[in-house]
Structure I
Amino acid sequence: MYKAIFIDIDGTLRNSKRQISIKTVQSIKNITQKGTLIILCSGRPRKYTEEVSRSCFASKYIITSNGGAIYDYETKEKLYEESMKKSSVIKLYKIAEKSNSRFVMNSGDDRVVNRFKYLDSDEIKLETSIETFVEKNDIVQCTISDEDFDKIKNLRKEIENVEHVEIKNEHRSLFDKNYPKIGSIYYDIADEKVSKGYAIKQFCNIKKIDLKDTIAIGDCNNDISMFKVVGHSVAVENATSEAKKYANEIIKSNNEDGVALFLESLNL
């Protein structure tokens, strides 16, 4: 019997309208009521992932920032966290500032930014020097973004030259030439050893769950590390071609209730 199911949010759990269907919510409730853990595993920060998890009645455990942290939002306990080197964060900030790009730092529940994207944002504006801020705060993930595709694309080499960090996730247009170059073009950057797969291994070790009793469902290249460690890997039909290569099973797309139909088929 499967003990834990790890599910990505964007492009997997949510449809293209950024919604979670009623059918999907009900299927998650049915699974959790039978004792199997549903853990949302996202590139998103803690507060956002918690809100989505609560809205669909998944477990109290969340994996956030592309695997940088594991959090129990009921007890407010950090089960695991891999902070970035402070010197690396400072270098990334300077790259963003020099290119006039947006810079976001995931720190605890907060998203601290060099500039707001929306006037009604719940993000926190960086009001001190970057050196002062990182000295007093742990950063799990940074994001550099802009609506200018070429600007962000051209920053890759500089980012990759920063020590102790890696690009963990990126706008799909940056590696898929057929994907629309619209919206916020971004790179998510975290400590070099961070990945969703590594976080799953940490979680299963803490909770004494055998990895063969786990499932991961995802759609993008940052989900491949999950697929490599779980007992059964599942990609939605809208997943990238690279992600599909690592999946044991392909299910219907995120716009066709793929996750819900798969969970119903388990008969747990």
Structure II
Amino acid sequence: MRKAIFQVHLWTGLGTGLYMFAVGVSGSLLVFRPEVYKEYWQSPVIAVRESPRLGQDALKAAAARAYPGYTVTDLLESPKPTAPTEVWVEREGRTRKRWFDPYTGGDLGETTPGLIKLFEWTLHLHDELLAGDVGRTFNGVGALCLTLLSLTGAVIWWPGSRNWRRSLGVQRKRLAWSLHSAVGFWSFILVFIWAASGVYLVFQGPFQAIVDYLEPFDPGSLGPRRGDTILAWVTRLHFGRFAGLPLKILYTGLGLVLPVLFVTGTIMWWNRVVRFRKIR
């Protein structure tokens, strides 16, 4: 049974290794996404002038002059006198979103800074693997595989009552094996939480159906159901945004656990299987 579980762990890890690497690194970057958005995603402040604001036709003409060959597809005005106007221009399927001064028609720059674009790309990678709904479904399947990896890893980690302390630390002689074993042990709970909550975030329907069955919705009740509270905490545990800066820093660092497990596991497989066969 132990050998069978080991084979499940091995081939599941090799099959989903790149997925683990991608979601681990992208998840670490996204922990501080709200703070980054708040700090760097701000629109310019326009000085209020005595002259009247330009009309939509005048702003569209200003955008057409600034971007010849582009077509103005949208124009979003704000009721605030100090807010700029967002203008969308398009050419050959490529859309650019720019801030324009509503008083002078001057181009004020991109609405989305480069750093925010990087975080948006990272978010799509983490949520849907850059493949829309299909990628999101695959993400849920990957989270299921990661859950299986956690459980099978917990079984095959146990080295026996005499040697279990040795598996808690890193040894130079067997660096890849000891690092994989130690990192897997100390991060087991957190990785399992990430994996199980990742399954819920993709396939929420079955979980919500269970809550509805066990605790039917009562229109006369003003308080949240216990099942809804549990599911809300599952989401909070996945993102780590409920206990302040120390936990966020911890989540950022431990998000790199998945790449470490993948790399060390691949090295162990290479030494045990590929290299051994070449030597033999």
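Every number here is computed from the coordinates shown, using simple stated rules; none is lab data. Bear in mind the structure is a predicted one, so any value in this text is a computation, not a measurement. Cβ atoms are built from the backbone, for glycine too; each structure is taken alone.
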- For the read-out helix-only ellipticity at 222 nm (-39500 (n - 2.57) for each DSSP H run of 4 or more, over all residues; to 500), a value of -19000 was computed from one structure; give its label from I, II. II
- Query: Taking Cα Rg over 2.2 N^0.38 Å from the coordinates of each of I, II, which one would give 0.98?
  - Reply: I
- Value 1.7, calculated as distance in nm of label points 7 Å out along Cα→Cβ at positions 123 and 187, assigned to which of I, II: I
- Query: Here distance in nm of label points 7 Å out along Cα→Cβ at positions 91 and 131 has been calculated and equals 1.7, so which of I, II was it run on?
  - Reply: I
- Give the label, chosen from I, II, of the structure having the highest value of mean count of other Cβ atoms within 10 Å over residues 51-58. I
- Message: For relative contact order in percent (Cα under 8 Å, 6 or more apart), which structure out of I, II has the highest calculated value?
- Response: II
- Task: Using FRET efficiency 1/(1 + (r/R0)^6) of positions 163 and 259 (r between Cβ atoms, R0 = 30 Å, to 0.05) as the calculated read-out, with 0.20 as its value, let me know the right label among I, II.
- Result: I
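Identify which of structures I, II gives the largest calculated value of distance in nm of label points 7 Å out along Cα→Cβ at positions 203 and 251.
Top value of distance in nm of label points 7 Å out along Cα→Cβ at positions 203 and 251, among I, II, belongs to structure II.
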